[in-house]
1. P, Q, R: which one has relative contact order in percent (Cα under 8 Å, 6 or more apart), as calculated, at 29?
2. Comparing P, Q, R, where is distance in nm of label points 7 Å out along Cα→Cβ at positions 59 and 91 highest?
Structure P
C-alpha cells in the first residue's frame, strides 16, 4: 500500500521519536490548520492522551483582533499550565508533518519559556 506524502512525513518523525523514547517522557503532538492549532501530550506506553489544548475551545477567540501567532502563544501557555498541574515537565516534541518554523516554532518557544523541557 502506497502512503501519501504527509503520512510518510509524520511516520518518519514519529518513529524517530519512539526509538529514543524513554519511560520518563511523554510525546507532545502538535496539529495545525489554516486557522487553528491544537496540541496534546500523549503517553505512548499506555496509548492515552493525558492533556490537550486547542484554539477551538471556548473562550480563546473572544477577541477578533487575535492573529494566529498570538493564538498559538495562548494555546501553548494553556497547555504548559495544565502540564505543570499534572507535574509533567519533560516531553518529546512531535512536530508531525510541519516544519519547525512559524507558528510551530513560536509554540515550542512559548512552551520552553513556561517550563517545559524537550
Structure Q
C-alpha cells in the first residue's frame, strides 16, 4: 500500500494468530517519529489457507473490522485477486479520509497490477 510500512508484531510470523501492524502516512519510513501524521492499523490473522486465502481482524484504536484476501486460479497462467474489507470507523474520520484512501488504493492497485504483469 502507498506510504505504508508493515511489520510483524507477534512471535509467530505466519498462520492464524500472527499479529501485524501497518502504519500509513507521509512519515511511514521513520515511524514512530511523527506518528501523529498517519494511522496505525493493527491486525491479527484469523484464517490462513496458503497460498489462496488470508483473513484478518483489525484490532486498532481507530480502525476495527475484518479483511479478506483470496486468490483464485482462472486459467493456466492467470489468477484473480479478491480483496474485501469491512471497516468500522467514525463517520467524520471516514469523510475526512475517504478521498486520500480512494487515491491511495487506486495508486497501490495500479502498481500491483504492473508488478503482476511483469512476472
Structure R
C-alpha cells in the first residue's frame, strides 16, 4: 500500500518519492523543468506577491506571515488548490516543493501545517 499524506522538501534536492508539486509562485532559479522532475506546478496556492514581498524571509515576521498566508489559503483560488491537494493526498504521498533554503520558515511549511491540520480535523 502506498503511503498517503504530505511532506515538504527543496526542489533542488532529490526529496522523497511521491507526487511532486511545486508550491512557489516563481520558477526556481537555475533549474530546468527536466531537472526539477515536477508533476505539477500549483502557483495559485503560493503566498500572494504582496505578502511574499512584505515577508521577505525576515524570520521575525514569520508568525505574522503565517497568519496572513493561512487567511489567503481560505480564499479562492488558493482554497481550490488546497482542496485539490487534499484529494491528491488521499491515496498517495504528495511532496510540496519550494526553492527556499529556510524551509521551516517558508510558505511551503505553513501550507504543510495547514494541510495536515485539515487532515486531522476532517
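Values quoted throughout were computed directly from the atomic coordinates according to the rules given, and no laboratory measurement underlies them. Small disclaimer: the values here were computed from a predicted structure and weren't measured. Cβ atoms are built from the backbone, for glycine too; each structure is taken alone.
1. Working: P: 29; Q: 16; R: 44.
Source structure for this number: P.
2. On the way: P: 1.9; Q: 3.0; R: 4.2.
Sorting by distance in nm of label points 7 Å out along Cα→Cβ at positions 59 and 91 in descending order puts R first.
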